[in-house]
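Where a number appears in this text, it was derived from the coordinates with a stated rule and is not lab data. The shown structure was predicted, so the numbers you read here are calculated from the model rather than taken from an experiment. Cβ atoms are built from the backbone, for glycine too; each structure is taken alone.
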Structure 1
Amino acid sequence: MECPEIRKGEHGMSKTEKSGRAAAMDDLIVVTGAGGFIGGSLTRSLHERGFTRIRVVDKKPLPDWYQRVPGVECLCLDLSHRKNCERAAEGAVEVYNLAADMGGMGFIERFRIECLRSILINTHMIEAAYRAGAVRYFYSSSACAYNTDLQKSPDVRALKESDAYPAMAERGYGWEKLMSEMFCQEYWAERGLKTFIARFHNVYGPNGTWDGGREKAPAALCRKVIEARDKGRNWIEIWGDGTRTRSFMFIDDCVDGIDRITHCEDLIATPINLGSSELVSVNDLVTIIEGIAGVKLERRYDLSAPKGVGGRNSDNTMIKRVLGWEPSTTLRDGLRKTYAWIEEQYADRKAGRKTVE
């Protein structure tokens with residue numbers, strides 16, 4: 001059964017009456033992790049669509065938020081603490097939990113404890129949302145929850161939702177995501193809170209992390225190419241041997257997918273892939289970026305750097321069947337926009353102006 005297009009809610013209805021509809025324009029919507037890349041983009045989308053009561057939360061000081069959206073309530077709170085989650089969820093009709101301590105592979109492999117501690121955020125946040133009477137609760141999971149034994153080869157087959165079990169998730173970050181998914185499923189089974197779970201596959205795009213150690217491969221490689229051009233260098237460093245494969249989803253598709261998933265009754269408490277199915281090797285990713293930049297660089301491979309699993313791709317059979325939709329931005333088109341934005345950020349930093357990093 002296909003879920004319908006996202007609908008606007010009606011005013012004057014109780015939470016119970018609205019439980020099968022999208023939120024009304026004056027319902028309170030809460031976005032956690034809103035100072036980050038995806039959370040900030042989701043907040044901007046909600047605001048542009050006309051929602052008038054949006055509360056956004058992040059533990060970073062406001063000047064460090066990636067995007068500041070006018071007209072929304074901003075709270076600086078560490079959501080690993082229960083009381084802060086209770087404050088964040090007060091009066092919420094929909095809660096989108098994107099708060100986590102995470103980053104690219106360099107961060108995930110080196111800071112497993114920090115990644116694991118994010119389980120406190122979802123544990124407290126989902127309880128707070130339930131107690132506040134929220135109608136819908138979205139949780140941002142990850143493809144890192146999948147069984148790593150299925151991801152050893154660059155020629156990996158696309159991962160379908162059932163491939164998370166038998167469980168053998170990535171150490172740290174992946175196990176936290178898998179356990180938090182279970183919390184979401186049990187809150188629906190035992191307490192009737194409608195929860196929605198999307199397993200993100202490598203989100204990239206403008207307004208994301210591009211330097212500092214938490215960035216993912218598309219942004220890191222764009223920055224390296226830009227830096228090589230700026231410094232007159234004819235080479236870049238690549239982590240690993242360049243043969244590992246991934247799929248990468250553009251941020252606009254991610255935000256659209258979150259909205260569609262959260263308002264589909266057929267997906268309650270059901271983990272689903274949210275990612276592109278366009279598989280590419282790291283070497284091919286570099287080639288695309290070189291084409292955008294108009295350069296050809298020598299590649300120096302750092303075999304001691306964090307590399308992650310051999311290959312990972314999104315099987316989109318389920319999302320196409322249920323939603324009649326899947327992420328559609330091509331990697332080349334998305335990278336062109338991302339490269340241009342990072343190039344601007346790089347120039348701003350060089351000129352001493354404030355940037356997102």
Structure 2
Amino acid sequence: MERVEHTRRELTIGLINNMPDSALLATERQFLSLLNSASRDISIRLSLYSLPGVPRSEASARRIARLYSSTESLRGMRLDGLIVTGRESMARDLADEPYWESFGEIVEWARCHTYSTIWSCLAAHAAVQYLEGIKRIRDHRKHCGVFDCERVSDHPITRGTPARFRVPHSRWNNLRAEDLAQSGYQVLTHTSNSNVDAFLKEEESLFVFFQGHPEYESKTLLLEYRRDVARYLRRETGTYPSIPMGYLDRDTMAALNGMEVRARSHRAPELLPEVNRILERASVEQCWRTTAVQIYGNWLDYILAEKERREPAGPELIGRVDKWIPSVFGADSSARGIFLAR
């Protein structure tokens with residue numbers, strides 16, 4: 001066990017990774033990379049947590065057993081900040097999900113045991129339903145693509161961001177701004193079609209909600225689109241996915257539109273290699289990264305300021321420092337300020 005000395009520039013952050021097995025590792029990588037870029041001179045001790053009731057394959061269960069702790073271990077603990085991811089829903093009503101009771105316990109815990117918590121995508125919908133009874137509304141088409149967003153109110157979380165910027169979204173469901181406002185939420189940004197992007201509520205812990213995915217890597221939406229096309233070709237769903245909006249170059253869009261025509265007339269898994277070849281040639285720019293880093297940097301600064309204001313003389317922190325972080329980022333990683341702790 002190594003000793004980690006406490007400084008005012010050190011934060012303990014938890015990541016509750018609820019993503020399905022196919023996206024478990026990618027989600028770890030996305031949030032680790034974003035926190036690393038946003039942390040500047042802040043040292044982050046990151047702990048990974050798994051929510052009981054989320055179904056896992058044998059391989060993912062082994063990884064979770066090795067690197068994650070159960071959220072049940074959070075009882076009696078405190079974290080400076082927490083990030084909770086979403087996942088694909090299995091039930092129409094989130095209250096019918098097998099992990100609903102455990103999720104509610106996390107919401108209650110986070111209110112009193114963090115300075116701030118980020119709720120991402122489905123986790124944002126579930127938290128608002130748990131707290132206010134506001135249920136998300138399923139739209140007739142999936143909001144998928146990189147959307148223009150506009151800042152509609154000011155807060156330290158959005159300090160230094162452009163008045164207009166772009167953010168990836170990938171969801172069927174939506175929360176209405178008027179419902180949120182009536183329950184005391186502040187909408188920070190909305191998309192060009194007036195859907196809510198980011199919002200928050202200030203209580204004992206600052207709850208920040210993202211309907212979009214600022215953490216996404218450049219090709220995450222491509223991989224999701226490929227997954228959904230494969231499901232259609234294997235007849236696991238009756239809906240051919242919409243091509244992500246505002247994301248792909250013109251040639252790729254034309255090729256994918258042609259492939260959709262073929263797939264609808266001849267629905268067979270044998271077409272998937274052709275889809276893969278089109279997507280491998282796609283040109284994608286991660287145009288949202290700078291803004292995402294700014295927002296997460298602001299979030300870390302907010303937590304640090306609250307920690308100093310409420311607990312100016314914090315206790316020494318002791319924990320295990322693993323060598324796992326460089327292996328996640330690769331041999332040339334500069335992620336020297338993030339340590340994985342269990």
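Brief remarks follow.
- Comparison across structures 1, 2 (criterion: relative contact order in percent (Cα under 8 Å, 6 or more apart)) gives the highest value for 2.
- Among 1, 2, structure where FRET efficiency 1/(1 + (r/R0)^6) of positions 57 and 225 (r between Cβ atoms, R0 = 35 Å, to 0.05) as derived comes to 0.95: 2
- Value 23.4, calculated as mean count of other Cβ atoms within 10 Å over residues 81-88, assigned to which of 1, 2: 2
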